[in-house]
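In the part that follows, the structures are each spelled out as structure tokens.
All of the numbers you see were taken from the coordinates with simple rules; none came from a lab. All figures in this text were calculated on a predicted structure; none of them were measured in a lab. Cβ atoms are built from the backbone, for glycine too; each structure is taken alone.
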Structure I
Amino acid sequence: MMKKWKGLLIGGCALVGLMMMPQSEVSAQTQTPLEQAETLIGTPYQKGGTDPKTGFDASGFIQYVYKESESFDLPRKVVDQYQIGEKVSLEKAKPGDLVYFRSLDETKDVPTHVALYAGNHEIIHSTLTQGVTKIDVSKSKYWMDRYYATKRLPATQGISDNSLVKDAMTYLGVPYVFGAADPKVGFDCSGFLQYLFEKSLGIYLPRSAEQQWLVGEKVTLDQIQPGDFVFFSNTYKTGISHVGMYIGGDRFIHASRSESVTISYLSESYWQEKWTGVKRLTDLKLAKEDPVVSKAATYIGEVPYVKGGTSPKEGFDTAGFTQYVYQQVLGINLPRYASGQVKAGTPVKRSDLKPGDLVFFNGASLTPAIYAGLDQVIHVTSSNGVVMTNMKTSAYWKDKYETAVRIK
């Protein structure tokens, strides 16, 4: 599984080790990870600890000093921290590098402990017996017997600065709420991305992770770009069950069930085990070059359903909406009801649909919609008014397709 991630594991540049400054100067500015580590010597060990108030375990200590210094946002586990950066020899280690150790069990070829290199063969780390301490590792047979590797973190986080990623980052910390798609309430994973794409790109996505997986362009992992969706399976249920958006630097932003909108690493062992694939959905834009589609789109989310409604001021019913748009844009007076509208044009096959065609669904009654391209239709529902629906993925509409006509 690790091989497929090789192209994403970040190589990096050296982090510059800085001379220690007087404490009065250090407190006036952000400390480096090494300076942070020095101030924490003596903090007790705490299994699972990530805070000086309670204590640290090894990886919690490293994550904390890098986060507090605003130098790098590292994963929580030792094995996941190890995926970041490039290998260097211990002899060429520089202050700020991470030194990894393993158990003596030959069957387990993975790092189990991590320390911060402080220069002059010294490391600072949190141990079970001494808490946060500094030692000369070259003089410790215990640790040298367990030495695994040294890695140097990248000089930058590698997160994209494109506008979509910047917009996504503004929602960091919004709480996870199952079924929610509104920052005032909270987000679930697919609701977050549906909301983000609509607000930032004007792209209307299906609602669930499973439905979002069915649209867009499938791309390989080595082709991934910021803005692409990453999908995972078998998290809280069988099958595709989680989705996030890649933001660069081996990371993705997502609404996590255990947290909130947060950032994680693709290379984390948990996400590797759940990995499904990548989809590009940034091209799912409405065919607004078609005047009928362009006009219809202006009413999405803006006009409610009203029985008998035929204008945006009062609201629309299903056929009143299509009748109004065609009259306003093309000056064509369609029949008032769907039963007449379906006879007003030339039948077209589903495979030949073009933006602006009328699509009909056989639900509780015959329901018209305006085809907007890429399996998307704009129509009116009694519960939500004017909406965008992907007729390929919608659990309700996908099996109700009846026919389509082209109005000349």
Structure II
Amino acid sequence: MAEAYPLKFQENHKSHWARTLRNLGLAYHQIGDNTQALDYAKHALDIYARLAQDKPKRFEPDWAMSLNDYANLLSDKGDNTQALDYCKQALNIRERLAQDKSEDFESDWAMSLNNYANRLSDNGDSTQVLACAKQSLDIYARLAQDKPKRFEPDWAISLSNYAIRLSDNGDSTQALTCAKQALDIRERLAQNQPERFEPGWAMSLSNYANALSENGDNAQAIDFAKQALDIYARLAQDKPERFEPGWAASLNNYATYLSDNGDSTQALVYAKKALDIYARLAESNPKKRTADAERSQLNVAMLAWLITGAELVVSAEAAPDSALDYDRRPNRFYRHVLLAWAANDPAHAANALENAWQAWGAMSKAQQKNWENIFLLACGFAAARAALPPAFGTWQVQLTQFKTRRKAGLPQWMEEIARRKGFALV
């Protein structure tokens, strides 16, 4: 009779298998195949869960890591409720581990707090999200004081995340302060180790530009967005497979701030460059980049309309799909709003608006926050035609809050669209 493998060998074999499955899941995620990524991640999670039940001291950290991976993949798919549940499980384990051995597990706990804040935001919980992001920030700040070389990068990330949450909660002034702190840290790190920290510096430049824009400082937003764009352009020349998506996003951001400041002509130049990159990326990786390419195409159509004054040309939705990928849902909303503005027939405009409201309802709270400007324009357009659904009757209050956050008023492109379509944003 053959000798059975020792228990320790079996455990090691299973943990190696789980690690391999996890790596496969991450690899499929990188190429945009979220279905395969979820399958592999779930398989790894199930193995780690069983191992952790038998030997919690050895395998609970891996179980928490796997729960976190699976939550992030569910979030990418748009399954926000389940993502929140798995993320909370990971957070609970890491919090308990950190209470027992803070020096080993506090950083993981802080990471899970940040992730949980992100998932709460996706589910529209603006109260808890700020508290979790702040708790994570406090932990990283303390860790960075003791071990700056190890934890300053995490502290900067946490500052950036907290700035975004503050902005989401309407505190644009404090958000600007935190975004600037993160930028200062990442700039210093990038000066010392550019190959490691320049991408983070570029990201913080973009975040700070967004915070400046939220505070109505369009001129400075343009300046910092251009700095981010220049870094991404250089990085993308050296490593296009890694940095071209960031370069395209930075081109789009720069175009947005130019348009906010009334320079739609220059904005269109940069938006077209972003579209060229995204269209090429979508050809080689449609699952991951189609949403970006669609959004860029719609941006170019709107900017071209603002510049020329000719008809707004937008292609109709190819085939309505109730199960549209999560990251493409805002594109559906955007497309139907543009189709409503382009329609010469009131009945066609009304039909496009109805489709837009349905698309809006399918978006997460976080997505709705990011598309608030287009939503407010759609509401103003519909209200002027007595076609606003009762559910959106408080849109003017939301508009006032939007203006207050920006301080310097509305982006100029919003005012120009309202003028062209004959409604007032007051």
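Assuming 17.9 is mean count of other Cβ atoms within 10 Å over residues 66-73 as calculated from a single structure, say which of I, II it is.
The structure behind it is I.
Suppose you compute mean count of other Cβ atoms within 10 Å over residues 186-193 for every structure in I, II: which one lands on 15.8?
Going through each structure in turn, the value belongs to II.
Taking mean projected area of the Cα convex hull in nm², for residues 74-257 alone as the quantity of interest, name the structure among I, II where it is greatest.
I
Out of I, II, which one gives 23.3 for Kirkwood radius over Cα pairs in Å as computed from the coordinates?
II
Of the structures labelled I, II, which one yields -28000 when helix-only ellipticity at 222 nm (-39500 (n - 2.57) for each DSSP H run of 4 or more, over all residues; to 500) is computed from its coordinates?
II
Match the computed value 24.6 of mean count of other Cβ atoms within 10 Å over residues 114-121 to one of the structures I, II, and report its label.
II
If Rg/Rh (Cα atoms, Kirkwood Rh), for residues 226-313 alone comes out at 1.18 when worked out from the coordinates, which of I, II was used?
The correct label is I.
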